[in-house]
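Undergrad: What follows is a group of structures, each given as structure tokens.
Values quoted throughout were computed directly from the atomic coordinates according to the rules given, and no laboratory measurement underlies them. Fair warning: this is a prediction, and the values are worked out from it, not measured in the lab. Cβ atoms are built from the backbone, for glycine too; each structure is taken alone.
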Structure 1
Amino acid sequence: MNEQAVHRSIDGIWRIESAKIIAGLARMVRDVGLAEDLAQDALIIALERWPEAGIPDNPGAWLMTTAKRRAIDHLRRNKVLDRKYEEIGWEMERQHEPAWDESLDNPVSDDLLRLIFTTCHPVLPPDARVALTLRLLGGLTTEEIATAYLVPAPTVAQRIVRAKRTLAAANVPFELPPKAELPARLCSVLEVIYLMFNEGYAASSGGSWIRPTLCHEALRLGRILAEIAPEESEVHGLVALMEIQSSRFRARVSPSGEPILLMDQNRALWDHLLIHRGLAAIKRAERLGHAFGSYLLQASIAACHARARTAEETDWVKIAALYDALSQVAQSPVVELNRAVALSMAFGPEVGLEVLDARVQEDSLRNYHLLPSVRGDLLMKLGKKQEAYLEFKQAASLARNEKERELLLRRASECAVE
């Protein structure tokens, strides 16, 4: 394997393992900023050694062990008490890595969940909580987080730096909040898990359209939350949404990795066990009798698609109504964009285009590739191929994901006027 290929492999390994490493280190050093720095040190050592020595059989364990050794060096330099030495020494002598999934039986032992609640501490402003947690747990780059939030990358970078400093200065404990404080702390945590899942479901950049590992981790964290906060309907709503969306993975890309849009997917490939779990989570939320929040409404929209045996059987009128409700509880340009699509499917492309054009001047959507993409689709359905061609070309120029860019260019070519 040449050096470039090794570096690509290391990048993929890091995306999978970084959150676990940072969470484990945060438990040791009680400082998430320092934990990330120590994890990055281990990554740098891997980048120096692995091209010559080869990738270890268990690269995650290698990175964790290397990072822990760096942590021990740091703690020794800072004259940690002998008791802490013994604690860490015992941990290093263990012959296997921690069982990260044992938290399904004992949720409070999950380092990743502790890290989420630490980085989502109320001492941080909401935007900083989400940005920092996506960086540390999701392994997302600053640019990917900026894309998810539709804000400039330097803004996100500043939020992350300030958040680390604030947590360190406030000496925020690395622990789950007391039960009485849990509901108030859930909002940011749910948003983090939601954005983590979305980045995995439709990667904002790179050569793959989906990142299933990121989705699986988000879903695992959501399931844990559902068990420690069983009376919170929005937790069940988010879990339901992720279960149903995850059911489409096998149908979402072609064997060569090309994106397959929802209406073109082979529904026989959908995972009906995950759909069943999602529908059960919706019922669990509904039994609580609370008002529908944004996640439960989105789950209900996903359920409409899941219940339709064919694309033609989709109840678009109901979906449009659900988007109307969603726009009332979670108004945003992206919700309006999806609402326009639903209205176009229910009542015709001209209706959707009318709603969409009301959002064209929205600053936050100026560089959002899905706006011209949706507009191009509606124009094509109205027979305005030349206008559609220009919209798809614009969308392709804004798309940062390679597979999505290729799809948009193909769509542009399909409506090119001779």
Structure 2
Amino acid sequence: MTASATHAAIDAVWRIESTRLIAGLTRIVRDVAVAEDLAQDALVAALEQWPESGIPENPGAWLMATAKRRGIDALRRRVTLERKTELIGRELQTLEQLDVADQLDNVEDDVLRLIFMTCHPVLSREARVALTLRLVGGLSTPEIARAFLVSEGTVAQRIVRAKRTLTEAHVPFEVPGSDERAERLSAVLEVIYLVFNEGYAATSGEHWTRPALCTDALRLGRILAGLMPREPEVHGLLALMEIQASRLRARIGPDGEPVLLADQDRARWDHLLVQRGLAGLQRAEDLSRDGLGPYTLQAAIAGCHARAPSFDATDWPRIVALYDGLAALTGSPVVELNRAVAVTMAFGPEAGLELVDELADEPALRGYHLLPSVRGDLLVRLDRLDEARAEFVRAADLCDNDRERGLLLARAKI
């Protein structure tokens, strides 16, 4: 194997093994920053040794054993025998007695603990996203920076501060107990969906979608679904992302321009992803004993679109009913805006415009470009074209995505 092929193979191994490696090391050293440093040391060792020795039969075990040895060496250097003989003896004995195979056997629980740690509420939303993509998603700092169109320095600082915050706050490496499980799980799901949404409809930049981010979010969602198979909202979120991701090819035209749902060629949808999403939705509904949660309701809405042979043949009254439930559950103005669109399709633009106008003074929607965009669409349907043009121009002024802004300005030329 050539050196370049070996390095490519090592990169692939790292993508697969890094999350489990960092999770297992965090359980041992109880410090996520130290765990990542040890994992990186093991990666450096692999880059030095594997081109000559070849990739081992079990690369994950090799990396874990190497990282553990370096952890023991670091502990010996950090703690002197004179001051903490008893502590050294106990911790070294613990580390040395931990069998690598045993560490790998417990890896699924460790990964779940790591996910809850990186998404801990003590961190800011931006820090949670960056740290989760780095430690759980296996992305490098430059990859995260490119995905979110920020500098590498900004991402690096977020990650460093996040790890420091976790250490200083003594955040435990554990799955939260039943009393706080729902709230903490909600934070985890929010992080994954934030990553997905930035890929599905980029907030800024020259591309309307960033499919690689959707892929990363789907991977995180599938990991979580495998670790928490009885949680309906985990399956609801995964179903929602799979159904939405099925449209990615159809969302972009030949020149990279946005293609809205009504104009998409449904033959270009990924129907395997649709079927996976619908199966996941059924699983989430079957597990939901106390009513559907917000992600499962959104997945059910996406399922209505997925099942419809065309935009006009969509079961819009059903979607309105689902949005009624979602609005009651979340109280979100954005949900109310989406509900207004569904009401328009089910009952006419006058009914939809009445709902949109009720949202005009909503503080949470101030500066939200889709509010004037939706209003412009409704005004077009009512043949109030001068008003519609003004709304599309206003929406374009508020929009940070170059492609979407171009679409809005084109619509203003009606």
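Undergrad: Distance in nm of label points 7 Å out along Cα→Cβ at positions 41 and 377 computed as 5.5: which structure among 1, 2?
TA: The value was obtained from structure 2.
Undergrad: Further question: Suppose you compute distance in nm of label points 7 Å out along Cα→Cβ at positions 169 and 289 for every structure in 1, 2: which one lands on 4.6? Numbers along the way, then the final one.
TA: Values: 1: 4.6; 2: 3.1.
The read-out was computed on structure 1.
Undergrad: Shifting gears a bit: Kindly point out which one of 1, 2 the value 44 was derived from, the read-out being percent of Cα pairs over 32 Å apart.
TA: Details: 1: 40; 2: 44.
So the calculation was done on 2.
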